[in-house]
Structure 1
């Protein structure tokens with residue numbers, strides 16, 4: 001299929017009615033048409049984390065127009081209830097779950113206003129892409145499937161509670177505050193999985209940690225020049241789905257480069273930044289430094305040599321890795337105090353990063369990891385944010401304890417604050433949802449599905465806290481490189497997932 005694209009917001013969307021024209025639609029002609037209509041409709045609405053009100057209102061209006069009961073809370077979570085179809089009225093209620101927010105990231109040089117612009121869709125062969133941005137298939141897919149079921153009158157299903165949460169990509173904030181009393185279902189089908197040939201039946205929990213170093217400034221040496229030390233071009237990726245691929249971390253490597261640079265006498269650090277989201281392996285990071293003009297050439301040579309070393313080390317995982325030191329202008333008259341700069345660089349180099357343990361229960365499963373995900377500074381502090389998923393809670397908290405111990409060793413008032421603690425969802429081989437999923441898959445495709453347990457941390461652990469004894473499963477079409485600008489959805493796998501979804505709903509009469 002030829003490459004095609006559209007501008008976000010060009011489509012006429014009104015209370016969930018798909019009124020795409022052939023001229024404006026990219027996805028017209030793809031099947032199932034109902035799903036792709038809703039996918040395109042939602043893609044046209046800006047919906048980064050904390051910017052979900054518009055999409056929440058839109059879906060609420062769509063549901064109310066169909067006479068469905070809608071609950072919308074103060075952070076824009078949605079619960080939409082639909083009665084069971086004839087013969088299923090007394091079946092156990094099923095929760096259908098997805099999340100409305102997406103990761104917002106664009107390629108260097110691409111200007112995209114995520115607050116006001118939808119995603120500009122493109123089709124290249126079998127895949128749907130954004131245009132220089134993330135696609136947001138994670139989790140526009142789940143939203144579009146939910147809307148498709150709600151809009152259909154020819155699909156057998158038990159009573160439904162469609163739960164669409166917000167802020168999933170920034171610590172599962174919507175699921176954290178969702179009022180569990182609004183739910184009567186004790187079965188849940190999540191639609192945030194990325195492999196159509198498998199059933200997802202268990203996941204890790206996670207917690208995030210802010211490593212904070214109080215910022216003390218000192219006067220910048222007169223006559224020094226400013227330069228940007230930058231690492232870019234890394235493969236990046238989802239910090240949980242892709243952590244086993246051993247991809248380079250831009251913040252960690254920037255720490256390595258700064259350790260080298262700070263051997264220069266009198267060098268100062270004006271500012272640092274890196275990463276885009278707590279669930280993304282950082283692909284870019286930079287530091288603005290202050291250095292004597294006579295030493296710039298020598299430092300450039302040293303950085304270039306180290307860049308070649310890094311390129312060799314990460315030639316397989318990050319073939320486009322790039323390191324640069326370029327002069328710039330800075331009006332700042334202050335730099336980090338030397339002891340603060342040293343503490344920061346030590347933290348960047350010593351914080352746990354990458355795979356920390358592998359499961360001895362499930363083959364080829366990462367059990368625990370840490371991603372040094374965000375680096376920032378303001379007038380008061382330097383902050384380094386880590387995200388720590390683990391299938392075993394004690395390992396998660398042990399990694400946090402190690403980070404706290406590092407802050408104590410570094411001193412200078414350093415501290416660690418944790419947030420967004422989410423429990424794991426353990427695999428249950430006796431799950432009724434898993435049995436129904438297996439039966440539906442075998443009926444539709446004539447073979448048994450793979451059953452996967454993943455290192456990724458979804459909101460499902462939080463549902464276990466809110467609904468005791470909840471029984472869960474997750475499905476979805478094929479997607480790659482989520483949370484990056486290479487994100488793409490294999491549209492040829494959606495029809496099979498739609499078949500599986502309908503067959504699974506029909507299995508849940510009892």
Structure 2
């Protein structure tokens with residue numbers, strides 16, 4: 001009797017996606033007797049410019065047993081409290097999108113309703129003044145959250161800036177130490193099952209033929225297995241997200257390391273700035289329909305702070321996603337599954353989401369159509385939800401100084417986003433949909449930061465007398481400012497964490 005039990009997995013491709021997948025499988029699936037192998041060619045470069053993350057990556061590292069000090073040491077990382085957006089609503093404006101909450105709930109209602117009532121009464125204090133992460137970031141300070149819910153420091157929430165290449169190397173050591181076998185070489189042949197059309201084996205140039213029950217496609221934009229071989233279509237989202245080119249260019253490090261990413265709007269896209277321990281990551285994400293490569297490079301090089309450390313790396317991509325992420329016995333993770341530009345640092349998150357859901361739905365006794373459909377639905381919702389949030393940044397602008405900004409300001413947006421904005425504009429209401437990756441804080445930061453302000457507020461906010469409301473908000477602002485002033489500088493905290501690292505690069 002033939003068994004359908006999954007006893008072998010082959011990961012096609014390395015890089016961040018391949019080694020994150022391999023590390024997770026080595027921890028949780030390989031010990032159950034499943035063979036895990038990975039094919040990677042040193043001759044094929046990886047994109048490797050994703051150097052910023054959102055807070056969930058800490059959960060992934062914890063799941064693997066990787067300590068924060070070891071991660072920071074191995075990846076030359078720094079801490080990230082949010083993203084500063086410059087010139088997005090209008091030229092000369094800036095705001096921070098923090099990871100932690102704004103204020104504290106009052107009378108059982110979300111804080112921003114009380115802030116909005118005060119604004120409509122004439123107060124002009126920015127929402128940032130009620131964010132612990134914003135106040136710390138502006139002061140160049142950092143510390144970990146405390147467990148006291150009465151303390152504003154309990155609202156600290158962070159992610160990281162890190163060297164993606166070093167992270168992949170670290171995870172490779174982790175995975176190989178636990179039994180993952182790496183094969184060097186290019187994939188030369190893909191064998192299919194003539195009856196079911198599933199992938200049977202991959203052949204490597206001058207190397208072995210690898211059979212497996214399950215294949216993970218981490219071949220990057222090529223989508224060698226999911227796209228070229230299995231023919232799963234790709235949804236092109238350039239009608240909403242027109243940026244389809246990027247140039248990456250590292251530069252010398254700052255004297256001090258800001259605990260936040262910066263995204264500066266430019267004439268045909270935006271420029272990123274990501275501070276690490278040993279360098280600063282820079283790049284320009286732009287629309288090829290609104291500028292050319294030569295002009296884009298000129299814009300980037302004229303706006304870099306510090307001496308460049310390498311030649312510019314030019315990238316081309318199509319924003320969007322696959323129709324399906326799991327097809328037959330192949331799961332696409334990373335760029336092969338889709339790509340949403342790095343405006344909100346979601347690339348690593350989508351890898352993590354793909355890996356975690358693969359673990360949750362791993363087909364122990366054979367691939368199930370029900371489990372495959374569930375995986376595809378979850379991943380489609382994740383991409384679609386992030387898509388709407390990214391579109392918000394472009395559409396919520398008052399800029400009319402270039403063809404690019406005229407286009408994104410006036411373009412037709414998805415109905416799901418239109419409904420979210422309409423509800424908020426009326427009276428400040430917001431309800432998460434399709435997931436909670438970006439919560440109320442995130443949407444508030446972008447909408448308010450780019451000039452979308454509610455006309456009214458929840459009636460619960462009228463339960464406080466106006467003088468009591470003003471006094472409460474003043475006390476809250478002073479509390480956040482005082483707490484930030486007492487925190488250590490970001491660089492001092494990094495040095496403290498490096499001192500706690502067990503060993504440079506040693507596995508957890």
Structure 3
């Protein structure tokens with residue numbers, strides 16, 4: 001009954017708009033249940049009719065033309081940029097001995113204690129932190145002084161370890177990206193007859209030994225006192241170099257023949273390197289030489305296009321460690337110099353912490369406990385420990401920078417200044433950042449005038465041995481660069497087209 005009553009109930013509204021009570025009729029208003037209006041869009045037929053109109057046809061053609069014009073414009077712009085952009089200079093051939101410093105360990109016991117070669121293997125992590133690319137070991141072979149019949153280049157002195165110890169050392173070093181070089185100087189404990197009568201007497205023994213060690217994975221051979229066999233014809237050296245050759249396949253690691261040319265003039269050393277095809281040569285150079293002498297040596301070797309075959313070593317095992325040669329005060333100066341010269345820096349063990357020789361006849365033991373627990377009560381020991389760690393951090397940061405920056409790794413050498421006790425040069429490579437080295441090993445202030453058309457007005461300090469005078473990150477004027485006594489600076493500035 002209620003549904004009937006509701007259905008009969010109509011909502012009536014007056015037909016007149018004045019709201020009067022008079023009713024001329026009534027209209028039944030039906031309220032839709034869903035008040036939302038749904039838009040179903042155009043049908044396919046309607047869309048086809050609209051798309052075919054002249055307006056839409058012109059719009060589509062206009063958009064298509066704009067798209068292709070934009071695409072062609074971007075392509076043309078890319079071609080113009082490629083054509084006008086400066087060409088990148090091709091990288092020179094770089095081998096492992098060009099990629100970082102070499103580290104020489106002549107007395108294995110002094111370096112690693114009574115563990116010998118096994119002890120060296122335990123220290124590979126510390127050497128890897130220094131970005132060392134190659135270890136020069138020994139001599140390890142057995143020989144009695146000036147007794148040629150006792151020479152055995154294919155053996156290892158039992159006091160250093162065994163052949164198996166060397167195999168294990170080489171295997172682990174290779175996993176860490178380090179190469180192993182053996183010093184095979186025949187009569188290495190003799191000061192006058194290190195080659196037992198000359199090159200011809202030793203050539204066959206050396207060749208057999210090099211074949212033996214190369215088969216075990218050795219990465220190179222070092223020979224001292226090349227002045228004792230100079231001049232030797234290229235034909236005499238060819239068999240030794242052929243022994244170290246590797247098959248030319250992608251990824252093959254080359255072996256190096258490294259020579260030390262003590263006693264030879266720079267011109268003779270360059271002649272030896274050019275005539276023999278030796279991979280790396282370390283000429284004799286005195287740390288106390290004048291800036292003019294340094295500049296002359298560097299320029300002679302660099303002008304001979306021998307940069308990738310040039311090495312620098314001031315701390316020969318037979319003359320002492322670097323700190324003993326240059327004094328601890330100038331240690332960081334010469335480390336910076338060696339790391340920024342064109343060529344490969346070669347250091348003796350302990351040079352990274354400034355190890356000094358106490359006696360010419362006693363090889364100093366390597367110091368390892370400076371990173372151990374500190375004794376707060378012993379102020380002197382604490383200060384020494386902090387100094388050794390600071391020296392090592394300096395060495396490591398320079399080694400790391402040299403490996404990362406192309407200008408330092410294989411950049412061109414441009415001489416800027418040389419005087420009695422000062423030297424300055426800049427290393428540049430293509431569009432990479434430039435690095436300027438300035439050193440003053442004298443006892444008085446030095447003013448370096450660095451007039452050069454490509455130098456900017458200022459450069460940024462990357463490393464300084466006197467941070468109070470030139471703080472790291474500060475800017476210095478290059479017109480007249482002032483250095484304090486014993487100060488070294490490494491500056492950098494960006495490439496400018």
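Here mean count of other Cβ atoms within 10 Å over residues 73-80 is compared for structures 1, 2, 3. The highest value is that of 2. When mean count of other Cβ atoms within 10 Å over residues 441-448 is computed for each of 1, 2, 3, which one produces 15.8? Traced to structure 3.
Match the computed value 8.0 of distance in nm of label points 7 Å out along Cα→Cβ at positions 65 and 353 to one of the structures 1, 2, 3, and report its label. It was calculated from structure 3.
Each of 1, 2, 3 could give distance in nm of label points 7 Å out along Cα→Cβ at positions 137 and 265, but the derived value 1.7 comes from 2. Matching task: 78, 51, 50 is the computed value of Cα extents along the principal axes in Å. Pick the structure from 1, 2, 3. Comparing all candidates, it corresponds to 2.
Structures 1, 2, 3 were shown, and semi-axes √(5λ) of the Cα gyration tensor in Å, for residues 81-256 alone at 48, 22, 19 was computed from 2.
Where a number appears in this text, it was derived from the coordinates with a stated rule and is not lab data. Bear in mind the structure is a predicted one, so any value in this text is a computation, not a measurement. Cβ atoms are built from the backbone, for glycine too; each structure is taken alone.
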